[in-house]
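A.B. asks: Each structure below appears as structure tokens.
Please treat every number below as a calculation from the coordinates, not as lab data. What you are looking at is a predicted structure, and each value in this text was computed from that prediction instead of being measured. Cβ atoms are built from the backbone, for glycine too; each structure is taken alone.
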Structure P
Amino acid sequence: MPMFSFSKSSYENRLLDLLQSRFFMTARRNKILAKWAGGRLGYRDNVLNKYVRSVVFSHIMTPNDRKMIDRILSDFKKAEIKIPEETIHQKIKAIEERIVAKRGSKHVN
């Protein structure tokens, strides 16, 4: 048996799968949240798509939920839309629960 093995162990494979799964779930969550926020801001079509891409991409570059929430709150404030921060947290939680439930139903045999 060689001293160094370059193949990934099952643990490493599982870890990579979990990280990839979490990344895609977070990106999906952020996309849905950004669509919701953009809709509240009155954005439609190309403007909405550009806003969604901007929010999702900024979170990928700096994965920090606090910054994303602050950005959305700031956008609401600029548009004079009064939506409390707690509403955004509730929306995030609801989106995550929906994604997890949907994902779980796909794995049921």
Structure Q
Amino acid sequence: MNEKSQVRDVYDAVADPTRRKLLRMLADVEELPLHELTVHFQMGRTAVSKHLAILKDADLVIARKVGRETRYRLNSTPLKEIQDWVSFYEGFWKERIAKLHLILEEKK
């Protein structure tokens, strides 16, 4: 399978701060064209487009052509995988903190 047809890992896609900012911006709106997204970054249109392509490969962004422009919208479904992973560790730490609290209470 070549790199272009390979689905990108969701964790890899959200690892970059620029891509996380793009996702956050798209979460607040129905959809945005590339030129409206680009103005929020200190990089060119091509660089922002490359970040969007990575998000699209991870199925986090859906692109739609409208005339000559491409509009992007968030597809939050793949983020559930990250939420599930983080929630496991949230439970892990809550359990540890509860045990620590019990130990500290016993010491009083």
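A.B. asks: Looking just at distance in nm of label points 7 Å out along Cα→Cβ at positions 72 and 96, which of the labels P, Q belongs to the structure with the highest value?
C.D. replies: Largest one: structure Q.
A.B. asks: In addition: Name the one structure among P, Q that helix-only ellipticity at 222 nm (-39500 (n - 2.57) for each DSSP H run of 4 or more, over all residues; to 500) of -26500 was derived from.
C.D. replies: So the calculation was done on P.
A.B. asks: Turning to a different aspect of this structure: Which structure, out of P, Q, was Cα Rg over 2.2 N^0.38 Å calculated from, if the result is 1.49?
C.D. replies: The structure behind it is Q.
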